[in-house]
Structure I
Amino acid sequence: MEMTLQEQNERKAQSYKLLLWFAMVSMVMMFAGLTSAYVVSTSRADWLKDFQMPPAFFISTAVIILSSITFLLARKSIKQNNQALTTKWLLATFALSIGFVVLQFVGFGQIIDSGYFFTGSESTITTSFLYIIAILHMAHLFGGLIALSIIIYNHFKQKYNATQTLGIELGEMFWHFLGILWILLFLFFFFY
């Protein structure tokens, strides 16, 4: 019995989504390990008890939430075969993601300006943990930016339409994951 083209495409989409889920679960496990180490380290004598999150991290959190919304709107637009609106939402998502990265570096600068350093003799275990976790998140974000760039390129090549949205769906799924991950990390650092 031979599969139809639609069945083959559905099976391919399921395989790609499953692989993405495995990747996201492994990332969650990595960050769970790091945050667990963070919790254990809070009992150290040299742990900073009065550390405050920089204001730029609050703004970057809002920006990454907005970028998830624009990505969602891009997927909805392509499902309606509205190429022009999809382009606008994808480019808005890209601009917001660049804004998020810039705000992260501004936040690191604000931490340094407050007298806390990430490395060297003046660093603390508290700021080093924050730095490592935020940089690892940004490394995954750069992967998301590469995926988003490919999605935008493919969109301009007219590879997506109302019936072919797999690339945008996978990108959106990963992007929402990155946003949720940052929000959870931000809340963890803010309240812990």
Structure II
Amino acid sequence: METSTDEQRFTEMYRQHYGAVDAYVRRRILADHSADLVAEVFLVAWRRLGDVPADAELPWLYGVARNALANAYRSHERRLRLVELLAAQPHRDTGDHSDLVAQQEAIATVFDGLNENDQEVLRLILWDNLTLPQAAKALGCTIPTLQVRLHRARKRLRRGIDVLAESGPVLSSLPKQRTGQAKWGGADA
């Protein structure tokens, strides 16, 4: 493909057929969207210039425009279906988020009050989503040792949360720890 010859051919094709392609598109779609579709047609023509037959440029451009219009129609229909689906969803009032923010802040304060070893064990398991063997390897300990550390860290975290929950309304809506039911990071607490 010779660049200067290709540019000349494309420029001539654009000048000669832009009006016809624009009219073709405008007859089939709102004028607000026609400029984008016509631009898309000529972008495809530039990219596939070697495929454009010299003796049938306009029909080829109409074919590209037809495909672009079909894609636009499908996109429009998908958007309408999505809007209808969203409109049909039950509206839930999320209310005031300040309680949730206050709870998260309180839990972060409790977490910050834990010693560095407890924080690191909880981060590896809960935040970094490591398995017990992976976390044990990262900490340079055995899996049973990690399980004990994790159990103790969870227990201290839960104790701190329970103390805060008893002292004020911010964490009172959090569920209390029930023995044998909490599972975090794949191991029983």
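Throughout, read-outs are computed from the coordinates displayed, never taken from laboratory work. Quick caveat, the model's predicted, so the values are computed rather than measured. Cβ atoms are built from the backbone, for glycine too; each structure is taken alone.
For the reader, a short list of remarks on this structure follows.
- For distance in nm of label points 7 Å out along Cα→Cβ at positions 15 and 47 computed as 4.7, the structure of I, II it came from: I
- Entry that produces 18.3 once Kirkwood radius over Cα pairs in Å is calculated, selected from I, II: I
- Origin of the value 29, where relative contact order in percent (Cα under 8 Å, 6 or more apart) was derived from one of I, II: I
- Parent structure of the calculated result 5.2, given that distance in nm of label points 7 Å out along Cα→Cβ at positions 87 and 167 is the read-out and I, II the choices: II
- Structures I, II, by percent of Cα pairs over 15 Å apart, for residues 79-134 alone: label with the highest value: II
- Source structure of the calculated read-out (FRET efficiency 1/(1 + (r/R0)^6) of positions 71 and 119 (r between Cβ atoms, R0 = 30 Å, to 0.05), 0.05) within I, II: II.
- Ranked by Kirkwood radius over Cα pairs in Å, for residues 39-150 alone, structures I, II are led by II, which has the greatest value.
- For FRET efficiency 1/(1 + (r/R0)^6) of positions 63 and 103 (r between Cβ atoms, R0 = 25 Å, to 0.05) computed as 1.00, the structure of I, II it came from: I
- Structure responsible for 4.3, with distance in nm of label points 7 Å out along Cα→Cβ at positions 127 and 159 calculated and labels I, II on offer: I
- For helix-only ellipticity at 222 nm (-39500 (n - 2.57) for each DSSP H run of 4 or more, over all residues; to 500) computed as -28500, the structure of I, II it came from: I
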